[in-house]
Structure 1
Amino acid sequence: MEKERNLASVEEKAYLIRIEKGLTQGQMAQLLGISTSYVSNWENGYNEITIVLLNKICNVFHVNFDYMMGFSKKKNNQVVELEEIDKHYLGKRLKEIRKNEGLTQEKMAKRISTYRFLISDYETGRKSISTADLKQICETFGYSADWCVGKTYQCIRYKPVKKMKAKEMKEMISN
């Protein structure tokens with residue numbers, strides 16, 4: 001009997017790719033140049049897959065960011081393989097999204113439940129974005145993660161995911 005899994009979609013997709021390819025955790029780790037314990041930790045919900053590692057997974061298994069983040073059912077949409085994610089390029093895309101939405105850094109941070117200084121650091125390329133924040137931005141505003149990181153030059157849009165506020169959840173439950 002397999003134990004119950006409670007993983008974020010990126011980690012779940014990585015797990016499913018490993019199983020689909022018939023790889024052990026050790027073989028997966030070797031392909032990605034990481035430790036077996038790191039694979040085990042993300043599969044058990046202890047670690048998140050970083051944006052750098054996500055890029056490696058996408059390159060090695062020929063899948064795209066949008067598939068890994070659950071935005072697309074297509075595994076490979078003819079995206080470019082990037083040796084590494086350019087933080088400055090990604091920052092420009094994030095700033096473009098923010099400006100298109102008419103938001104300040106403060107308001108964008110509030111919409112994705114993070115800090116303004118992180119939005120500033122991401123936009124200027126001072127800090128590498130977390131996979132969770134990139135996913136949240138793409139979900140909230142409906143932009144392709146592949147477009148954000150530069151794996152495709154075509155701006156692909158998805159239907160934004162509407163997050164329920166606590167008050168809305170309480171009302172729904174009480175009805």
Structure 2
Amino acid sequence: MDKRILNTKKKLTNTLLLLINEKKIKDITVLELCQKAKINRTTFYKYYKDVDDLIFKIEESLLTDLEKYINDIKRNYLITYTSKIIETIANHKEIYTRILSENGDHTFLRRILSLVYNQSIIEWEKLLKKATRSDLEKIYNFIVDGTIGIVEAWIKSNCQEEPNNVAIFINKICMSGLSSFI
């Protein structure tokens with residue numbers, strides 16, 4: 001891709017992230033974004049349909065990168081996936097904390113956690129002999145919702161706690177609940 005196009009897209013992304021600090025994504029307009037980025041609206045529309053399309057493409061890029069990390073994991077343990085996700089958020093704190101903030105996209109963390117759905121269900125089917133497929137799906141949803149709450153609180157605290165400690169805490173809660181199905 002042409003270096004100028006990359007620079008334009010990077011400028012739009014960075015400006016959007018700055019605006020997310022000030023207001024909710026849904027309240028950011030293309031005009032406002034382009035004015036702040038000092039980019040013509042025609043140029044914006046060359047690459048994106050609207051602000052939602054820009055945020056979607058940013059998130060898809062992050063998900064693709066995260067999926068590569070997750071696919072490299074050899075052991076299908078929930079703690080391994082959780083650790084990798086939280087570590088990635090911490091390592092790319094600038095972008096993730098803004099997108100996952102109160103002004104950001106509230107569905108993005110759920111999309112991140114859905115990356116490990118199949119691996120989690122397969123692992124649990126082997127371990128949790130008393131659980132039905134329906135039980136496993138309910139367990140997964142419960143764990144995802146709890147994890148979202150913990151990660152959102154961690155982000156609100158500016159990721160002060162060590163990522164590994166957050167992952168271990170989530171794992172402890174999950175394992176104590178899962179143990180009733182063994």
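Read-outs throughout are calculated quantities, based only on the coordinates presented, and are distinct from any laboratory measurement. Worth saying up front: this structure is predicted, and the values here are computed from it rather than measured. Cβ atoms are built from the backbone, for glycine too; each structure is taken alone.
Which structure, out of 1, 2, was percent of Cα pairs over 26 Å apart calculated from, if the result is 39? It must be structure 2, since only it matches.
Going by distance in nm of label points 7 Å out along Cα→Cβ at positions 61 and 117, which of structures 1, 2 comes out largest? Don't jump to the answer; show the numbers that get you there.
On the way: 1: 3.5; 2: 2.6.
Comparing 1, 2, the top value of distance in nm of label points 7 Å out along Cα→Cβ at positions 61 and 117 belongs to 1.
A value of -0.29, -0.41, -0.48, -0.62 for log10 I(q)/I(0) by the Debye sum over Cα atoms at q = 0.10, 0.12, 0.13, 0.15 Å⁻¹, for residues 53-148 alone, calculated from one of 1, 2, originates in structure 2. To test your reading of the models, identify which of 1, 2 gives 24 for relative contact order in percent (Cα under 8 Å, 6 or more apart) when calculated. The value was obtained from structure 2.
1, 2: which one has helix-only ellipticity at 222 nm (-39500 (n - 2.57) for each DSSP H run of 4 or more, over all residues; to 500), as calculated, at -23500?
Numbers: 1: -15500; 2: -23500.
Source structure for this number: 2.
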